Structure I
Amino acid sequence: MTDLFATDEHTLFRDTVRHFVEKELRPRAREFDEMGRIDKTLYKKMGDLGMLGLRYDEKWGGAGLDYSYTTILFEEIGRCDNAGVSMGISVHTDMATPSLHQFGSDDLKREYLVPAIAGEQVSAIAVTEPSAGSDVSGIQTRAERDGDEWIINGSKIYITNASVADWLCLLAVTNPSAGYGGFTQILVPTDVPGFRYDLLDKIGMWGSDTGQLFFENVRVPVAHTIGEIGRGFQQQMMQFQDERLVGCISSIAGAQDNWETTRKWAEERVLFGKPLSKMQVTQFKFVEMLTQITAAREMIYACVRELDAGRDATELITMAKLFCGRVSRQVADECIQLHGGYGYMKESGAGRAYVDSRLISIGGGSDETMIHYLAKQLGF
C-alpha cells in the first residue's frame, strides 16, 4: 500500500466507504440509471458518515483532513459500477462547494455549506454555456447589480445535478468591459422565481441527471457573492483543479473495476475449447491495460502528494487529466471488445463503462484544452 494511506485511520475510512458502496450504491447501480439521477437520501447517509466535507474546516462540519482521504473516497465510489453516480457525488463534494468553503462569507457558509456537508442540501456547478465550454472566458450569462441584489439572465448547459440541486455555484459576467476581472461567482438557490431547467438525454452517465438551466430576471442578494466581485474567473480556475483531480481518481478506479470484471469474464468465457483468458492475445491486452492503469494511478498519487505538501500541482493535475482520460477510454475500449457481443448490450458493465468513459476527456476541460494549457505553461 502506498505511503499515502499508511495509517489505521486511512484503513478504517476505506473500509467505511467500501461498505457504503457495497451496501448502498453497487446493488442499486441499474436503478439509478433508470431513475436518471441519484436518490437524494444517499447524500444524507454520506453526510452522516462524514464523507461530504473531508477537507473542509471542522467549524462548518468538515473533517479537516488532507487529500489522501478524498483519494480513498473516490477510489471506492469510482468502483460502484455506475460512473454517473460517482460524477454526481463528486460535483457536490469537489466541484460546487470548494469555492464556497475557501472564499464564501461566514453567513453563506452557515446557510449553505453546513447543510451541504451534512447531506441535507445538494449543490451543482453552473459554468458551461451553449457558446462557452472549455473556454470559460466566453460565458455570457449576466448578473447586473440593482441595489442590494443581483439580477441574473442567461443560460447554462450540460449541468450535472440540474434536477436535484438545492443551490448552484454560478459563474456570471458582472462587468463586461473588465476582461478576466469581469466575472463573479454567485450562490443561487434553485427555488428562486425565474429559474428553471430542462433535462438532457445523454449517451452515457445515466446515473446522474444533466440539464440546461435558464435564468430569467432571477434575483439573489449581493450577499450571495462568493468571494470578491470580479474575482470569479480566478476562483473558478482554482475550483477546476479539484474537479479535474477527482475526475481522474474516480475514472481510474472505474477502469480498474472494469479490468477486474473483464478478467473474470475472460476466465469463464470458453472459445475454441479453452477459456478466453488462456489465449495469448488476451493476456497481452490485460497486461497492457493494467500497466496503463498503474501508471495513471501513480500520476494521481503524485498530484496528491504535491497538494498535501502545500505545493502548486496545477501543471501535474493538467497532465493527469489528459493522461487519465485517455487511459480510461483505452481500457473501456479493450474491455468491451473482450466481452464480444454481450459487451454491446446496455445491461453489460463493459458497455456502460465504454460510453461513460468518453466523458472524462471532455468534461472539466477537454484534452485539447489541457494540451493548450500545458503548452503555455511550458513556454511555447
Structure II
Amino acid sequence: MAFKGTHNRTAAQIATEIEDVGGYLNAYTSRETTAYHARILAENVPHATEIIGDILQNSTFDEDEVEKERAVILQEIHQSQDTPDDIIFENFQQAAFPDQPLGRSILGPESIISQVNSDQLKKYMSDHYTASRMVFAATGGVDHDHLVKLCETHFANLPTTAQSEAHPGTYQGGQHVDTRNSEQMHLLMGFESLKQGHPDYFTLAVLSSLLGGGMSSRLFQEIREKRGLVYSIYSFNSSFRDTGLFGIYAGTAPDKVTDIMPLISGVLNELEGTLSNKEIERNKAQLKAGLMMGLESTTARCEQLANHMLTHGKPLTPQNIMNKVDAVSSDHILTMASKLFSSEPTFAAVGPGDLKGHLVL
C-alpha cells in the first residue's frame, strides 16, 4: 500500500517517476524486517531518496486502493497454498515457533487480511516505521556524506521513537503434517540454531555447507547421488534476533519417506571420526567464493550492509568475514553439531498419506 499514493504523488506518478529515469523501485518483507529499495543511476540518487522518503512518511492509504490490494493479497495467499514447496516452509516455521509472532505467516491469514483497514495501516506505520528502527544503506556510485544530507532532508518527519517492541522468539519444536493429494512428498526437519550475531555463526555456516550446501555435500551425495531417492535435498540456516532455525529440506516420492529418514539421521550422526581437513577447506572455499561473487552485485552488497548494521551495529568487511570462516576448525564443527542436533526437533511434511509415525530421526 505504500506504493499506492502519497499526499504528493498518485500511484501512477510513483511508478512513472522512477521508471522515467530507468530506475526500479520495490519492497519485500522477511520474518523480522521490511525493506524498501531502489536501483537507479548514480545521478538520480537524490530523486530516488526523496521518493522513498515520500512513501514512508506521506502514504495516504486510500480505502479504495486498500480494497484493490486486499484482493491481490488474497490471491497471493491462495497461490501460496497451492504451492506445496512454498507452504511447507510456513508450516515448518509455525511448528518451530507456535503461538508467537515468529511462527506466523508473513502473508497472514485470510481472516486478518479481509478486515485490515486504512486506519490500522496508518497506525502500524506510525508505530513501527520510526527513525530508531530504520537503517538506510546504499552501494555503488554514491557519496556517503551527500547521502547523509539527503536523508536529513527527506526523512525529517519520521517519528523518532518506536511505540512498541518486538515480541521475543522462543524455539519450541514440534510437527506439522499437511495431508493432500500430490505427486511428491515435501519434507522439512530441523533444530534450534543460533541468533543473529552469535560468535559461532560461521561455524554453523560451514557445518550447513558440508551437510547440504551443494552437489558435493554429504546429504546430496548419500541420498541423491548414491541412491536416487530425492530430486532435491539441502540444508539451510535462518538466524533471527533471539534465536535461529536450522533445516533440512527433501523432495521425494511418497513411498521413499521411510527410506530417507534413517539415511538423514545417519548422515547427521556420522560426522565424528569422518571429517577431513580437505572437506572442511572445500566448504570454507565455497562460502568465501559465494561472499566474494555476491559483492559483484550492488543489490546484494547493499542488503548485506543493511543486515550488518541491524545485527552488528556496523558493517563487516569481506576480509573480516573470511577470517572468521578460516578460523573454523573440525573441533568447532563437531561441538556445534552436538549442540545443534540435541535440541527438540521440528518436522513438517506436505503430501499424501499418514506421515506422523515416520517423522522421527
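Every number here is computed from the coordinates shown, using simple stated rules; none is lab data. Since the structure is predicted, the reported quantities are computational estimates derived from the model, not experimental observations. Cβ atoms are built from the backbone, for glycine too; each structure is taken alone.
Points worth noting:
- Comparison of I, II - label where relative contact order in percent (Cα under 8 Å, 6 or more apart) is highest: II
- Computing log10 I(q)/I(0) by the Debye sum over Cα atoms at q = 0.11 Å⁻¹ across structures I, II gives -0.91 for structure II.
- Answer label among I, II for the case where distance in nm of label points 7 Å out along Cα→Cβ at positions 153 and 297, calculated from the coordinates, equals 3.1: II
- In this comparison of I, II, the computed figure 56, 32, 18 for Cα extents along the principal axes in Å, for residues 129-184 alone is attributed to II.
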